[in-house]
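*Asks:* Structures are listed in the sections that come next.
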Structure I
Amino acid sequence: MAEATPRDTCMQIVGSGAFDYSWYQTISYNEAASQKEGDYVGWEASLGMEDPLTDETLHRPLNHETVMKALRALASKDNPPKYATSAARVNARRMFTDPDDADFDAASADEVVQIAVYGEIFFG
């Protein structure tokens, strides 16, 4: 059993197509740090996202640490985030046991990003 590495979180979340949704207004990605020797240590995306409470744009970082925190919340068996789908929850648990077995699609990866940025799921 192994916990997800920075490469795993980047490939599964950033590489999923989650940012194709309309609430992601701007995205910049630090590719140089991400591809250094293929380990993806230091990867970071800067997101401009719709604030569902004010309709303004929020600017937030997304990186390995923020993704892992969101995955922990999704993996919780006692208190999962409201509106979390079973696909997102199952894949989140896999990121702590066998990341190679995780398979986030755009929708489930979007749930991870929303939790990482907003602390909850607003859009579905």
Structure II
Amino acid sequence: MSRTPELRELNKKVTAAIFRAEHLSPGVEAELAFGEVSLIEEEIARLAPADSMPGALARRGAITGSLSAGDWLRALMLAEAYLAEPVPHDLAQELAALRDEASIELSQSQVPDAVQVPYTLVD
């Protein structure tokens, strides 16, 4: 079965999703839109080999979409997964840089240790 019609449809969806995400004001709505971009790009990456133009773009897009969505852990996991694939050297360097960016963002966004608050139960 040819994947071309499916890729064509996903490319239309991701183009529309990118347009929508880029035209939203920064905030939760934009982050959700970029999350949608990442999910669609991930679908394209599943269908297109890493050494193809669509495959390389989709892998970058899935990670950068997650970064733009503020989903550092997802971006890091995608980068690690894509780096485990046989990818061209230039793409591997770009993916490693995105992985490093996600790792830094994740380490800086950790919730501080919980503070114990004294309380009394009342009947």
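*Asks:* Of the structures labelled I, II, which one yields -24000 when helix-only ellipticity at 222 nm (-39500 (n - 2.57) for each DSSP H run of 4 or more, over all residues; to 500) is computed from its coordinates?
*Replies:* The correct label is II.
*Asks:* Next question, about the same structure. Which structure, out of I, II, was FRET efficiency 1/(1 + (r/R0)^6) of positions 25 and 49 (r between Cβ atoms, R0 = 41 Å, to 0.05) calculated from, if the result is 1.00?
*Replies:* I
*Asks:* Please state which of the structures I, II yields 18 when relative contact order in percent (Cα under 8 Å, 6 or more apart) is computed from it.
*Replies:* Computed on structure II.
*Asks:* By the measure distance in nm of label points 7 Å out along Cα→Cβ at positions 73 and 89, tell me the structure among I, II with the highest figure.
*Replies:* Largest value of distance in nm of label points 7 Å out along Cα→Cβ at positions 73 and 89: II.
*Asks:* Between I, II, which one scores greatest on volume of the Cα convex hull per residue in Å³?
*Replies:* Answer by largest value of volume of the Cα convex hull per residue in Å³: II.
Every read-out reported here was derived from the displayed coordinates using simple, explicitly stated rules and does not represent laboratory data. Worth saying up front: this structure is predicted, and the values here are computed from it rather than measured. Cβ atoms are built from the backbone, for glycine too; each structure is taken alone.
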